[in-house]
Structure I
Amino acid sequence: MRRALALLVLLAVWETLSRIGWLDPFYVPPPSSVGRVIVDLVTTGQLWPHLGATATAAFAGLLLGVVLGIGLGFAAALSPLVADLLEPVMILLNAIPRVILAPLFVIWLGIGLASKLALATILVTVLIFFAVYNGIKEVDRRLVERIQTLGGGRSVLVREVYVPSVTAWVMGNFKVAVGFAFTGAVVGEFVASSRGLGYLLQFAQSTYNAALTIALILIIMTFVLVLFAVAERLERRLLAWRYL
């Protein structure tokens, strides 16, 4: 309730300052103008193809990144040779702002879906790789030794020990992965694209349309918050024992 009230007060002050000229509406348009832009985008149908393009790249990148991250993380954690090959690469990718790869992906893959998918995928893959890799490495070695002493092989360890540990680590990072996937899709579209929310943002920036820019930022924030809520519900369902 307090947050809603604070938001209403902020919007009222913003609207008032814009109306009386204390804020230049060219740079800081009033909330009413931003609201009209959002309504226009929704009612005319202009928003949906662009939102669909961004969502497609983000969800596909999220799915592919999770699958690759889990597979590579397990391989590196269970094989020292694979770890020696993969860990330096992942550390390097994790150390740099990976969005700088967007122009390179555009050169390699063009301005279509593939370059956005590649960027979203690599953002998520690195995050999930370290979640899985660290999740397995953090397993109590005494527990592993006891299972091996009782005759449990690698398949038993993976099923009964590593998978539960990794699930907690992956779900703990899943909301971040959702944000990374959406970031990759939007940044890729912003760099070069013919449609998508990032493309609309680039168009708004190039035409100095502050109302459209703010409207798109609010739409992106709302969409990501909805995805965060879904991810949190999924986490609570899969890790119900944490909330008992």
Structure II
Amino acid sequence: MTAVETLQPAIIYLGAGLAAALASRAVRLSPIVGYLVAGVVIGPSGFGLVQNNETSHFLADLGVVFLLFDIGLHFSLREISTRRDDMIGLAPLQIILCGGAFASIGVAFGFPWPVAALVGVSLALSSTAVVARILSDRNQPGCPMGRSATAVLVAQDIVAIFLLTFAASLGGDPNMLGMEALIVLGKAVLALAFAILAGRFVVRPLFESLAATGNRETFTVVALFIVLAASAATARADLSLTLGAFLAGMAVSDT
């Protein structure tokens, strides 16, 4: 594959995204609507300018990673304690009510209850990328509503990891589901604890030493390294890329 072939998908995505953003602004719609339409137009179901391959998946994941890192910058580690009511109260309540309603519909149509529960809870979850982008477009990540929404999104992201474990167990031994769920929960708690410790004892002293040099380019390189390393670490631990990016943003925000 030549350099031009490697860069071509990125060029098409950026060009289509720019055109979609300008068109959406012109008709006073959210850029998210334009991005979705542009994706359909240039994708395999449209003109086929880009294909559903590994390069497309990589660029999509990379975009969401940087988006969640930016959201994490506005949601410091202190917010975990101040927004605990949203994370352990509002988010579970929303998931239970909406997921239960969707699951009941599935059972009424004859689906087995494990499948109905899986589909119901999945439909109850929000798209982190879409909601985070809307908050960013409206300059609301730092307002009370934006912080509550972000806290709920983080809780839903953790629930989504449990859903993947549950979905994988449907074809295996159901007796192992509880153990696998506990393992996922333990990994998420360890990731949060590591982010807190790293932010306080590694990231903060590192950025303080970089501030003394006055070299802004180094700040950018270090921040890029932190977000990519954190995302890769959580992915290696069978957690989500976005969770690592968000935790990296929170660790950097405390500096």
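Here, each number is a calculation from the coordinates, and none is a lab measurement. Note that the structure is predicted; figures quoted are calculated from it, not measured. Cβ atoms are built from the backbone, for glycine too; each structure is taken alone.
If log10 I(q)/I(0) by the Debye sum over Cα atoms at q = 0.18, 0.28 Å⁻¹, for residues 29-100 alone computes to -0.83, -1.15, which of I, II did it come from? Structure of origin is I. Here distance in nm of label points 7 Å out along Cα→Cβ at positions 13 and 117 is compared for structures I, II. The highest value is that of I.
20.1, 66 is what came out when Rg and Dmax of the Cα atoms in Å was calculated for one structure; which of I, II is it? Clearly, the read-out refers to II. Given 19.2 as the derived value for mean count of other Cβ atoms within 10 Å over residues 109-116, which of the supplied structures I, II does it correspond to? Derived from the structure labelled I. If distance in nm of label points 7 Å out along Cα→Cβ at positions 45 and 213 comes out at 3.0 when worked out from the coordinates, which of I, II was used? The value was obtained from structure I.
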